[in-house]
1. When distance in nm of label points 7 Å out along Cα→Cβ at positions 58 and 202 is computed for each of 1, 2, which one produces 1.1?
2. Taking 20, 19, 17 as the value of semi-axes √(5λ) of the Cα gyration tensor in Å, for residues 50-177 alone derived from one of the structures shown (1, 2), identify that structure.
3. One of 1, 2 was used to compute distance in nm of label points 7 Å out along Cα→Cβ at positions 138 and 218, and the answer was 0.9. Which one was it?
4. For the read-out helix-only ellipticity at 222 nm (-39500 (n - 2.57) for each DSSP H run of 4 or more, over all residues; to 500), a value of -9500 was computed from one structure; give its label from 1, 2.
Structure 1
Amino acid sequence: MGCSLLCAPTKMKDIHKHFSEIASEYRDLRVLDFEPVLYICRQFDGMPKIQGLDVGCGTGRYDLALFHNLGERLFLHCIDNNEEMLNQLIHYLQEKKVKNFETKCCFARSLPFEDKSLDCVFSFNAIHHLEILDFLSEVSRILRRSSFLFIYTRTPAQNSRNIWGRFFPLFNEKEKRLYEEDEFKNILEEIPALKLKKNVHFIYDRDSGLDRLLKQARGHHYSTFCFYDDDEFEECLIQFEENIKENFQDLSNITWNEENILYCIEKRYDSRDIAFVKRDHN
């Protein structure tokens with residue numbers, strides 16, 4: 001997860017504050033998955049120039065990985081609605097000698113880009129923060145024909161099988177923003193210009209020590225933890241530690257599987273082409 005473009009007004013202030021508070025240590029709290037980045041970058045083989053957009057860019061972890069693989073071919077627009085996260089991104093990418101980027105502080109429901117101006121849009125671990133139909137509609141507007149939207153996320157079922165869903169009390173009940181595959185496909189059908197071309201499943205072998213897991217939880221590395229009351233979180237954290245100790249012998253080497261999904265979505269036609277599509281059907 002990597003952004004703060006939350007859609008629910010009742011939680012906007014809490015989530016925004018959360019990302020501001022953890023911005024400086026966010027990269028240390030989260031894990032970067034290189035496999036989906038490598039898969040995405042292979043789709044641009046032979047393409048000399050790429051105008052891209054990362055929605056919910058956070059502190060730039062995935063952006064640096066994109067630049068490492070695509071190099072100067074890529075110019076990347078990085079948007080988030082949290083200025084602290086963007087400030088961290090700017091410092092991080094400049095420190096790594098990356099120049100071909102710009103940042104914008106805005107919401108995903110109204111993207112400040114011209115029609116048909118981009119070759120690709122990315123969203124890494126951020127889709128559950130977005131007003132999804134507004135976001136998809138905007139993506140269909142700003143993408144050029146035959147360009148792609150890549151959404152890297154996890155489903156509720158995948159979420160329930162990771163170490164947090166299995167052992168952290170109420171984690172699955174608190175996290176209601178994720179979409180199952182069929183649910184996402186139904187939502188996507190509301191935007192006729194966008195077509196799901198492929199969904200790719202990733203399974204990772206994870207390992208960690210108990211101290212690291214507790215640090216991540218206390219740091220709210222998943223925004224899901226923002227939905228706990230303070231006392232409730234502390235009680236669940238104690239229970240989580242007990243659950244881990246009951247289920248793993250070596251607390252310095254706790255292992256589990258983690259799953260994610262990558263949606264590869266193509267922009268099929270422009271809005272002006274819809275009239276011709278309808279005419280052909282009449």
Structure 2
Amino acid sequence: MRSSEPALGGERVSLARCGRCGSAVTLGETPAGLYESGAYRPGAPRLHQLAQPALNLFDRQRLALVRALGAPPGRLLDAGAGRGRFVAAARLAGYQASGIEPSARGADAAAALGVPVRRASIEEAVVDASSLDVVTLWHVLEHLDEPGGALGRVRSWLRPGGGLVVGVPNLESLQARIAGDRWYHLDVPRHRVHFTPAGLHQLLRAHGFTVLGTRHSLLEHNPFGMWQSLVSRLTRQPSYAYNLLKRNAPLRSPDLAISAAALPLAPLAAAIELGAGLAGRGGTIAVLARRGD
């Protein structure tokens with residue numbers, strides 16, 4: 001099945017939906033420079049320092065997922081490491097952690113902080129076979145045209161029984177249903193594949209992984225994603241507050257007043273998202289898996 005959804009810039013992008021697994025793919029080519037401009041431009045977001053305690057909390061929750069698969073001092077690779085924030089947190093926790101990141105802005109920022117992140121995509125990276133204990137793919141697979149091929153390469157890097165943590169938006173989430181084509185996590189054309197839990201489980205099993213479990217209640221992305229998805233039904237620009245923080249939206253906009261007026265709804269949005277997570281309809285999911293024999 002095909003449908004047409006508006007991208008953040010206003011143009012329409014077609015999605016093709018898989019009837020069996022419920023997932024969807026974004027049709028068309030990825031525009032050049034998409035990860036070096038707009039919300040992905042170099043530089044720190046607005047209020048970055050004020051957000052640091054929340055970011056530390058997000059890292060602790062992700063580390064708890066990693067510990068369920070392997071304790072320090074295991075060898076950990078964060079694929080799609082961005083500016084290296086989680087690599088730094090994992091090293092502080094005792095892991096032998098490093099990262100790979102395809103964008104210049106992320107790899108350069110990590111290098112400036114002394115965090116070991118190499119500039120390379122999953123396809124390009126040179127990693128010894130069976131050399132890793134855990135790989136994290138945190139909001140990476142949805143950006144890839146060929147996520148199955150990436151999982152095949154990652155599997156070859158893991159030792160037998162090695163662990164994998166995958167985080168992706170959930171196309172079957174309550175917030176996706178509420179927001180429709182203005183869903184915060186739709187983010188076309190940057191997001192190339194839009195997963196359901198069943199679709200992701202199927203893909204993992206097809207590439208040699210055993211699925212251990214799926215978490216729907218996540219602090220990172222989910223409460224804010226619900227609030228932003230609700231507010232996006234009222235603003236002219238989808239995900240205005242997110243883009244404002246990323247310096248990709250103007251301060252002088254009617255959307256600023258709408259977003260500010262909606263701030264008191266944040267606790268309600270968080271409560272709704274908590275209920276959605278408990279019902280297995282969280283806005284994003286984390287899947288834990290192991291390399292099969």
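Every number in this text was worked out from the coordinates using simple rules, so none of it is lab data. Model, not experiment: these values are computed from the prediction. Cβ atoms are built from the backbone, for glycine too; each structure is taken alone.
1. Of the options listed, only 1 reproduces it.
2. Among 1, 2, the structure yielding 20, 19, 17 for semi-axes √(5λ) of the Cα gyration tensor in Å, for residues 50-177 alone is 2.
3. 2
4. Details: 1: -12000; 2: -9500.
Attributed to the structure labelled 2.
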